[in-house]
1. Can you tell which of 1, 2 yields -13500 when helix-only ellipticity at 222 nm (-39500 (n - 2.57) for each DSSP H run of 4 or more, over all residues; to 500) is derived from it?
2. Determine which structure produced the value 23.5, 76 for Rg and Dmax of the Cα atoms in Å, calculated from the coordinates; the candidates are 1, 2.
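Throughout, read-outs are computed from the coordinates displayed, never taken from laboratory work. For clarity, every value in this text was computed on a predicted model and none was experimentally measured.
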Structure 1
């Protein structure tokens with residue numbers, strides 16, 4: 001078995017080409033995976049999640065309003081995306097994609113979702129391009145089923161995972177850690193179990209030192225059954241919404257560090273792609289491909 005990958009063709013729905021959120025990045029990332037030979041019998045496709053299953057993390061009234069285009073206009077503006085049936089379809093599918101990725105990681109040791117990381121979605125409202133919170137949904141689903149007893153969400157998107165922290169605030173079996181640029185969206189932050197706010201302009205070595213020290217301490221203290229790793233690439237120095245100065249090589253080093261620390265402890269880990277913003281859509285997809293490339297290379301070394 002090679003690295004399990006999870007993807008659905010509806011992830012890139014029809015969408016305004018010039019919008020700041022790059023909807024095409026998912027199908028472009030899948031294309032990169034195909035060209036690199038990463039796709040074979042290791043590809044898994046999720047089914048849409050039902051409102052009943054999503055209610056473990058989200059308010060049923062909000063779910064109904066979202067699905068039927070009944071969200072109040074002022075609340076919808078907080079999201080920043082135009083409503084469409086395609087958007088709803090992909091939104092219902094992606095959380096199940098992360099849950100499927102988690103189950104594959106538990107089975108094989110590591111798995112990668114070619115989407116996910118919608119960490120700004122709260123229990124009863126959308127925010128920051130995120131409608132449903134796949135990370136919180138996955139953690140709560142696995143804990144409820146008894147498939148895991150302890151989960152670590154390690155969020156390295158440049159923006160704080162406020163929705164994840166808020167939804168899981170009273171779930172002691174899910175530990176939320178967010179390492180983010182402090183002076184960036186969201187400006188009203190939730191309280192994660194551990195928040196590490198970084199100064200704007202931080203460069204590679206200082207960033208990698210923080211990531212390593214934090215992760216090693218958490219893995220040793222929490223001893224999770226599973227790590228959900230949000231490998232956001234908006235920490236890149238050229239990202240239009242980032243404010244950090246991390247190089248492409250620095251992102252690669254970060255991803256290898258995170259995955260290696262988990263794998264050498266025999267802790268299953270899944271990856272989601274998180275945030276990234278770029279007018280050059282293909283360049284953005286290639287940045288997101290970094291985590292898949294790293295996981296692909298490490299899989300046979302530790303799990304093959």
Structure 2
């Protein structure tokens with residue numbers, strides 16, 4: 001039985017419909033990425049799942065129980081969490097625990113445990129005003145986890161972070177997903193590829209694709225070769241000529257680089273490397289493989 005079932009979920013604001021009748025299941029123990037361009041309906045969907053927005057129509061069932069109040073069993077981290085900067089990290093998480101109905105004595109112990117889990121044990125008594133962006137995001141995860149939820153909802157958890165902060169949060173999510181079902185929205189497609197089992201790809205309030213990442217990779221995978229050369233006239237003419245060869249099904253050429261969707265990657269690899277050597281083309285990068293999640297994303301949303 002799925003942990004979460006969404007059936008014909010719809011949200012209308014006046015004449016605008018950001019979510020237009022979507023349906024999907026989430027199995028317990030999965031990590032699911034909610035993908036889509038800006039305005040696709042991701043945040044509205046998460047806010048309805050979190051119980052912060054009432055759907056215009058449709059049904060959300062948690063653990064086989066439709067229409068019940070399951071909010072105590074989920075954790076939620078919005079895209080831009082707000083904090084009381086005069087509190088310490090410890091005080092804030094204890095406060096969050098009490099809001100969840102946890103008694104004071106138990107709240108203190110749980111707060112210490114979850115702050116250690118997210119790597120903030122040494123900063124627990126510091127004022128939040130002195131926390132970095134990455135530390136605040138980890139504190140947000142701590143408050144979302146304090147009541148040990150079965151489902152964790154995260155709205156763009158790494159979008160505002162620098163590369164170090166992003167890596168810290170992604171490593172945390174890698175560990176959290178071993179114990180908790182996770183749904184998170186993101187624009188960083190590499191992050192989805194790195195830790196997710198399934199993806200839900202939204203566009204214009206609808207689900208464009210949904211399923212196991214492995215299946216979607218196989219379904220949409222196309223042999224591709226990526227080339228980068230010195231920006232010189234001879235190399236550019238060669239790249240443009242390659243794009244029109246019979247073995248190329250689709251191409252994108254820009255100054256000094258080309259991406260070629262091909263029919264037979266092994267054959268084309270041999271041709272390209274031989275030609276580059278014989279023509280003395282200065283190759284800076286050569287990559288032969290298959291299309292990525294970003295390619296799938298662009299294809300499905302029609303960009």
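1. Details: 1: -13500; 2: -10500.
Corresponding structure: 1.
2. Values: 1: 17.4, 50; 2: 23.5, 76.
Of the structures listed, the value fits 2.
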